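Multiple structures follow.
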Structure P
Amino acid sequence: MLVIGHRGASAAAPENSIRAFEFADKMGADGVELDVRLAPDGRLIVKHDPLPTEPAALDGYPVLSDVLAACGDMLVNVEIKNSDDEAGYDSTVAVAELAIAEMRHHGDPSRWIISSFDWATIHRCRELAPDLMTAYLVTNATPEVIERTAAAGHAAVHPWEPTIDQAMVDRCHGAGIAINTWTCNDPERLQELAAIGVDGACTDVPDVALMALGRRISPAALWGTRA
């Protein structure tokens, strides 16, 4: 199971900050997840919550190009924030073309996953970049959601961790799509998710996740070998 730093290593540094992504890379995470929003001035701002309305306040947040440069060779899940229930919703999905163009400047297309809770947004990404992996973000991947996601050609569905069970994983794989989840920090649950075949898990603590999955030696275990 892939270990994906949720907004970077967000338990070790402020979420969606350059430091958080650098820490995730140093910890050995397979990838990271980030949030991107289109500012009125055309900048692609990496921020989870809606952008402030004062233009000067935007300078405190990183832009997508700088974040991608900090991600090394990791897999990067770019979540496009563009929901019709939030201020600033853009039905033209201009953010999609701009984000895709920026990603293409930063390496191998196989490194990128684009996801969104907004179906129109992720559908537009699929139209613009059929060579890139796209994923539908949902709370619960019902059989209908899985069927719709697979039929549209998306690579994965991304449901909320508490909703996942073996049947959901089997339905996703049977439909030919991956299942990646958000957001799990509990070592035992991470082990359970890996055991039932979940493909990737977002976590605020990639170092803890890697240790739980036997892919990283804890400091205590290392010190014990020197006793």
Structure Q
Amino acid sequence: MTSPEIIALLRARRSPDDVAGQRRFGITPRGEQLGVRSVLLRQLAREHRRDHGLALELWASGIYDARQLAALVDDPKQVTEAQMEAWAAEFDNWATVDACCMHLFRKTPWAFAKARTWSGRPEEFVRRAGFTLMATLAVHAKKEPEATFLALLPLIEAGAGDERNFVKKAVNWALRQIGKRSATLRPAAMATAEAILLQDTPAARWVARGALRELRTYVR
């Protein structure tokens, strides 16, 4: 199927009820939002895996559902750093951020670099992307040395005071996943959480207490 054919199919499967449900969970993109069920997106992704050109066309449509599909079908080996920056500049909701980071960006050579730089950016969803990458890399980058993740902890501590909901949730997520990666990283992550508590802001307390609660009881 071509991108126009796929977009026509997505529009034919639009669901106002599902759009309303997505928006209740804070998925409020600026562009068109169709409420397409994830089962259809996964089916289309299986049929068009590693189609870089198609992914670029779907993203360019500006349609939320098409952009979710773009993250699923793109070929990480063909993704460029410029593409990552261009897509990040258009992030406008947490679900698109997470789809791009979890399914695509983490597999690129620039994943750790973007985690570090984006975590310090001022834009809400670019900053979320930085911490989302940290969280997903902690789970999936099996061969990465622990020192790489130890070096991310100061960035997490620096971001913990961000009161924006979708940022602080990603900060907490990154801290928890790094702490759960290994027996060595767990105490380091807990020490970071204790340091975050000392910031004594609502966001910092939320991030730190949630991480400590999970890491204190976590058993690999």
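Here mean projected area of the Cα convex hull in nm², for residues 28-99 alone was derived from just one of the structures P, Q, and that gives 5.1; the source is P. Looking across P, Q, the calculation of mean count of other Cβ atoms within 10 Å over residues 84-91 that yields 11.4 traces back to P. Given -9500 as the derived value for helix-only ellipticity at 222 nm (-39500 (n - 2.57) for each DSSP H run of 4 or more, over all residues; to 500), which of the supplied structures P, Q does it correspond to? Of the structures listed, the value fits P. Structures P, Q were shown, and P(r) over Cα pairs in 5 Å bins from 0, in percent, for residues 4-67 alone at 4, 20, 30, 20, 14, 8, 3, 0 was computed from P. Can you spot which of P, Q the value 13 was calculated from, given it is relative contact order in percent (Cα under 8 Å, 6 or more apart)? Going through each structure in turn, the value belongs to Q. Work out which structure the value 18.0, 55 belongs to, where Rg and Dmax of the Cα atoms in Å was derived from one of P, Q. Going through each structure in turn, the value belongs to Q.
Only the coordinates and a few stated rules stand behind these numbers; no lab work does. Just so we're clear, the structure is a prediction, and the values are computed from it rather than from any experiment. Cβ atoms are built from the backbone, for glycine too; each structure is taken alone.
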